[in-house]
1. For Rg/Rh (Cα atoms, Kirkwood Rh), which of I, II scores largest?
2. If FRET efficiency 1/(1 + (r/R0)^6) of positions 5 and 237 (r between Cβ atoms, R0 = 35 Å, to 0.05) is computed to be 0.65, which of I, II is the source?
3. Quick check: 13.0 is what I get for mean count of other Cβ atoms within 10 Å over residues 13-20, calculated from one of I, II. Which structure matches?
4. Could you figure out which one of I, II the value -7500 for helix-only ellipticity at 222 nm (-39500 (n - 2.57) for each DSSP H run of 4 or more, over all residues; to 500) was computed from?
5. When distance in nm of label points 7 Å out along Cα→Cβ at positions 53 and 181 is computed for each of I, II, which one produces 3.7?
6. As an exercise: relative contact order in percent (Cα under 8 Å, 6 or more apart), calculated from one structure in I, II, equals 27. Which structure is it?
Structure I
Amino acid sequence: MENYKIKKAADILYNSRINLKRIKELPKECIPKSLEEAYAIQDELTKRYLSTNQKTSLIGKKIGCTNKAAQIQINVKESFFGNMFSDNISKSNSIIYSDKYFNPFVEPEFSFVMKNELDFSKAPYNADEVYKFISAVLPSIELVDSRYEDWTSIGVNNLIADNAVHAHWVFGTEISNLNLFNFNNHSVDFFINEKLIEKGNSNNVMGNPISSLTWLINKLALKRKNLPKNYYVSTGTCTRAIPISKGDNITADFGNLGKVSFIYK
C-alpha cells in the first residue's frame, strides 16, 4: 500500500475517534490487505495521537484476542496488539465518562511491567526467559471500543489498523513478587453493579498470560523492535468481552492480586 493511502486511513480512524463518529469501513483503496499494511496504519495512527496531543506518551502495549471466546466473538483466528497512551489510563476506583466512547466492552486482564528490554536480536524467547524480565504484575481492565460500526465482521486487519480497538486501561496495585501467583490457574470474578457476570481464569490467556507476553515480545522482534523498560503490557482478556452501559459500576476481582473497579458515568 502506498504511503499516502496509509496516512489517509490513519487520518480517517483518528478523526472518527476525535469526532466520535463511527465509520462503516475505510475507503477501498485504504483497506489493509495484510498484517503488514494493518500495522503500518496503526503506526501512522499512533503518530497522529502523539503529534496532536503533546501531553500524551506511549506507556505500553495491549494484546487482543488471546482466548478462543474473544476470537469467536469478533470472528478472528489470531491474536494481535496495539498501543496504550498515558491520557487513556485511570487508577482503580476512578470515574470514566461515557461521552468519550461509542459502545465499549470491558475485559479483565493480567498486566505486567517490564524490568528491562529483551534484545530482539536474541529472539525467539521462551516464557521462562521472559519471566525474569518482569518487574511487577497488576490487575487491570481494558475498555475496547471500535471506530467501525460493525467491528465483529470487519476482519482482523481492520481491527489492528484501529489500534487493536483499544480505548482505555484501568489498573490496580502493582505487586513485585510474582512467586505469589500461579498464572497457570488464577481465577478472576467479574461483577457489574455487584452482580457476578462471569468467572474467568488466567489460563484462558494463551494458557498463561506470560505466554501472551512472550508471544508479543517475539512478534515485535520479527519487526526488529524491543519492548521498552517500564512499559506496561495488558496481556488479553480472561473472559469474553463484556458490554457495559452508562451508570454501571464495574469490578474485576483477581483474588490475592487485588480488585480493579470503576464507574462508567
Structure II
Amino acid sequence: MTAAAESLGLSQSTLSAQLKSLEDCLGAKLFTRERRKLKLTSQGVVALEYAETIFRNGEELAAWFSKGAQTITGRLGVGALSPISKNLQYEMIHPIVMAGDTDVHVIEGEQAELLRRLREHEIDLIITNIPLSGPETKDMQNHVLGEQPVFLVGRAPYKLSKEPFPDWLKGVPLFLPSSRTTARIGFDALMAQAEIDPDIRAEVDDPNLLRLLALSGGGLSLVPEISVRFELEAKRLLKIKRVPELTERYYAITKRSQRISPLILEMINKGKESLKRS
C-alpha cells in the first residue's frame, strides 16, 4: 500500500480511504490481507479486469485525439490482406463510397503491418482470411464474415469434368495462390493424399492475377467463388470443379471496444451479405 501510494503521489491514508470508498460503492470486498500484504479477492479480480479496460479505453481516447481526430471524422481507414478478393473489398466499401459522406482509404499489406496500423489508429478495420489467436485477441476482435467454396475455374478448351477428382488433374496447367492461404494448404494436402504431382505454372498472391490467368484459357485457377463472381455471372469463366472439403473463411478485425462505429458495422454486414450470396 505504501509503494502504491508513493507511485500515485498520494498519502497512504488517502489511498486507503479511496479503496474503502470503492468497496462501499461496489458492495464487495476487493482485498484480503495475508501476512501484511493485500491480495485480490475473486470480486477484486473482476474489478481489476474492468479497471484495466477503462484505463485502456482512456489511453485509446487520448491517442485518437492526439492523431487529430477532430479533423478527420469523415475518414475511414481499411486494411486488406494482399490475397483478399477485390470483389469482397468492393462490395464492403462500395455503399459507403457512394453515400459520399466518408473519405475511404484502402491499404493493402501483410497482416503484421496492418495490425500495427490498427493499434496506432491509422486504420479502423482489417479484411483478412487469417484469424487472430492467442495474445492478439486481448486488444483485437475477430468478426467472422463467412466462408466461400473454392473452385478450379477456367474457360475453353477446358470444360466441366465428369471424371473423378483429382485423377483428371494430371498434366493440367494450374495457377495457384501462394502457400500462405488456407485454400492452397488444403489443395496441397489433397494432392499429396492422391499422390499427384500437379503441373503448377504460377503461384501468385493477387486474386486479380489468378482471375486473368484463368481468363487466358491457358490453365485452371484455384480461387474462392467471390474472386470470380462477376466473370461467372457473365459466363466468361466456368466452374470446372468445386474442390471437395475446401473453403476459404474471411474475417474483419477491429480494435476490441465496447462501441463499434456504425460505418464499421455497415462494412461488416455488407461483407456477410456478399459471402452469403454464394
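Read-outs throughout are calculated quantities, based only on the coordinates presented, and are distinct from any laboratory measurement. Being a predicted model, the structure only gives us computed values, none of them experimental. Cβ atoms are built from the backbone, for glycine too; each structure is taken alone.
1. Numbers: I: 0.94; II: 1.16.
Going through I, II one by one, Rg/Rh (Cα atoms, Kirkwood Rh) peaks for structure II.
2. Values: I: 0.65; II: 0.00.
It traces back to I.
3. Numbers: I: 16.0; II: 13.0.
The structure behind it is II.
4. Numbers: I: -7500; II: -12500.
Here the read-out was taken from I.
5. Values: I: 2.6; II: 3.7.
Traced to structure II.
6. Numbers: I: 27; II: 23.
The structure behind it is I.
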